[in-house]
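There are structures below to look over.
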Structure I
Amino acid sequence: MFDPDLRRIALVLPAVLVGFTIHEFSHALVAVRLGDSTPKDQGRLTLNPIYHIELIGLIMILFLGFGWAKPVQINPRNFKNPRNDEILVSLAGPFSNLLFGVIFAVVVKILFTLAPGMFYTGGFGPVLFQILSYFVWINLLLAVFNLFPIPPLDGSHILLSLIPDRFAQFKLVYTRYGRFALIALILLGSFTGYNLLPIGFLTAKLYDGLFSLLGM
């Protein structure tokens, strides 16, 4: 729901920019490595957030809790194994977010180990902990969210690549109308308080499990 907390937005903004950028750059990198130069030709093979961020999607995630970056375009005809390679490209984004979520959690663990009191004292310590926590949370959230098999999320591209071509009509309808179903589910969940998509629940489980595994 709408959250005008500007302090929270300022703290979460770096994590959102990094999470979106890592996600889209990973799609571009894997596509180029597999033989499709489209992302490179369009200037998407970069870690500069300016080329990956879409303003409306950024505002939405900061204020409403869900949003999007600028999708990386690919041409599967340039792949040697289009079906398998498209799956790899689709997995690259969520996997990169999961990886970086783990990395930032390990950073928190290291800081706690080396300087256990730094996050509890006044000054920058508590703020740093919040920022790092958002880096973990946002990356895990993007990984979980994008794996849902609903267009236009990465999970839908994986699912559609696995469905035989003889179901082309179903794939067309699913792609065309699935995005409207996703928007409806998100909006209903935001304004009613019911988790119609268990994104937050799964992210919280992953977040808690990760820090529990690290002994925190």
Structure II
Amino acid sequence: MPLTSTHTMSQTGLELIYQHFPNLTAKQKERFGALPALYSEWNEKINVISRKDIENLYERHVLHSLAIAKIVTFNPGAEILDVGTGGGFPGIPLAILFPDTLFYLTDSIGKKILVVKAIKDALGLDNAFAENIRSERHDGHVDFAITRAVAPMPDLVQWTRGKIKKRSNHTLANGLIALKGGDLKLELEPYGKRAKVVPLSKFFKDPFYAEKSIVTLAL
């Protein structure tokens, strides 16, 4: 059965994804289009997205996650650790966009991983793996650890210590990629010039992104 969205209200949001990522395949479009129906269904059972945000799934969750793709293109075979994935962000949208990259979506809360597993299985995302563990217990090494508004940078650095591969095969040095909001000056002060901040307003005009950024930190 083809994946379809029953939420006509999401059409504008979906077109926004197409606008920013115009080279999507038919399968990628199908998967992105299926997200509102899947998340709405599961959100009724297990609340992983705030009720007010479910109406803006594409604008506030999917596109926000895909912002990472504005600064790096993950290579085929690369391995990415999603730290505290919650309902599957940023991991699921990125797994759709990069079908040949491996994503390990971790969260310590079992009910959230239940939702993530159900959604990634419904989408047929065989490059995404959901684990009900704390990220520091993930077995293996990855090219990047990604996260969205989960914790301060010192905590993220501690949780991913020893998890990042030494050899880098991307234009961006291996390490942390964090989607963050607000004033980051004090939080990033210990890292000096190692921490790079890119405002999301550089890519997206919606006021929602006015105070949001991507932070990269080579590890």
- Figure out for me which of the structures I, II the number 16.1 belongs to, where mean count of other Cβ atoms within 10 Å over residues 35-42 was derived from the coordinates. I
- Item | Origin of the derived value -23000 (helix-only ellipticity at 222 nm (-39500 (n - 2.57) for each DSSP H run of 4 or more, over all residues; to 500); candidates I, II) | I
- Query: So Rg and Dmax of the Cα atoms in Å, for residues 59-178 alone, computed for just one structure, reads 19.1, 63; which one of I, II is that?
  - Reply: I
- Task: Figure out for me which of the structures I, II the number 20 belongs to, where relative contact order in percent (Cα under 8 Å, 6 or more apart) was derived from the coordinates.
- Result: I
- Note on the structure: Candidates I, II; mean count of other Cβ atoms within 10 Å over residues 91-98 computed = 22.5; producing structure is I
- Message: Looking just at distance in nm of label points 7 Å out along Cα→Cβ at positions 19 and 99, which of the labels I, II belongs to the structure with the highest value?
- Response: II
- Message: One of I, II was used to compute log10 I(q)/I(0) by the Debye sum over Cα atoms at q = 0.08, 0.16 Å⁻¹, and the result was -0.25, -1.11. Which label is that?
- Response: II
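Each reported figure results from applying straightforward, stated rules to the coordinates on display, with no laboratory input. Model, not experiment: these values are computed from the prediction. Cβ atoms are built from the backbone, for glycine too; each structure is taken alone.
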